[in-house]
1. Assign the value 0.20, calculated as FRET efficiency 1/(1 + (r/R0)^6) of positions 92 and 156 (r between Cβ atoms, R0 = 35 Å, to 0.05), to the correct structure from P, Q.
2. One of P, Q was used to compute Rg and Dmax of the Cα atoms in Å, and the result was 18.1, 53. Which label is that?
3. Please compute distance in nm of label points 7 Å out along Cα→Cβ at positions 180 and 220 for structures P, Q and give me the label with the greatest value.
4. Quick one: mean count of other Cβ atoms within 10 Å over residues 108-115 came out at 21.0 when computed from one of P, Q, so which one is it?
5. From which structure (P, Q) was helix-only ellipticity at 222 nm (-39500 (n - 2.57) for each DSSP H run of 4 or more, over all residues; to 500) calculated, if the value obtained is -18000?
6. Where is relative contact order in percent (Cα under 8 Å, 6 or more apart) largest, in which of P, Q?
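Please treat every number below as a calculation from the coordinates, not as lab data. On a predicted model such as this, the values are computed, not experimentally measured, just so you know. Cβ atoms are built from the backbone, for glycine too; each structure is taken alone.
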Structure P
């Protein structure tokens, strides 16, 4: 997928010129669209919310800014094929289990509905398209050297979402904080939400409270932190 990246300053100017809520999805949130069949929560609800976000981001004027730091896109691009393969393998396993059930039914002389090979029903292709569409309506932000330097400092000092030897999450959150800081300085008042499924590194245990001192950092720039599709929609103020 070809993308055009812009600087943080240019992104702020575009958003401030056409104000609308801003969504910063983490890599795991976008890849989550590909793992939906493997989950136990509201599959239909999550897909509908994702499609609503896509539709709003593609309106003119934009009704929802989806902002993607370059680190998020690089991670998505590097992992999408593995996640798709994981889904393909799971669907093939389901097909094998269904085949066994039909063998059992035949043995005990039961009639089941006709066999369907779920691995051949274009489910993987449809979810890949959904994930790509989510990115197509996004505003891509190029790597900012100052943000990267602060991310290194955050990682070295083990400040959330830092993990030992893991810099990428810190690069992502530093870009989001910087962009929100500049939006705030411009007088921007729309909702700003960072959506991640990485609860372990961002939240205190199983609570909805961001880890300290990340909570105060996000609050200072008006950036909310969420960990579900429904919660994200609510924080963005969308119906």
Structure Q
């Protein structure tokens, strides 16, 4: 992967690897989320505010929300680029925008996410201006952040249970945010994923979960019309029932 760093926009050139594609030979949504994580991490490292830098302040980055618009999933071995930029909001949220472009500069997908900086000891959000350089906490907001609420699944929701594996853990010692999307997609009918019909995706993270704990994915189809449907999901702790994440997927055929 070749990287180019600019003042405000971080650009990474990529190629779809075999390990990133599904049965349809196209980039999996989970792989797209992982690309976003990696680009954000590289840009943050270049700015001096990565997870490694924040560790010295006993702080960790925790993702709060994700929104994706999928236009086309690139195919195996296809070359594409990702452009990403950031903006602070209310000295609490670190907003980030991603745009995936094909070799002809046409959009493949776009994403907006919100991160918060959390104190490792207290588990409470920390103000960005108390842990980051002043120039990274100033400026006008140029990234939309009007995330819609995600309703709970209905009472007839289907249920699927999982156990969190050690392989799901990340540097922050809890299940990585991509694992939540992987669990959610496992609960969808295969015909909805190969070829992948997801056009919009919203994820709201509520609580983390550790290794060898159990969880339950609750899934219901909220809306259904010709060539379009919406699925609502809740991921809950298997023992306590506490809400770990909510997801909404809009599919088109």
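1. Answer by label: P.
2. Checking each candidate, the match is Q.
3. Largest value of distance in nm of label points 7 Å out along Cα→Cβ at positions 180 and 220: Q.
4. Label of the source structure: Q.
5. The read-out comes from structure P.
6. P
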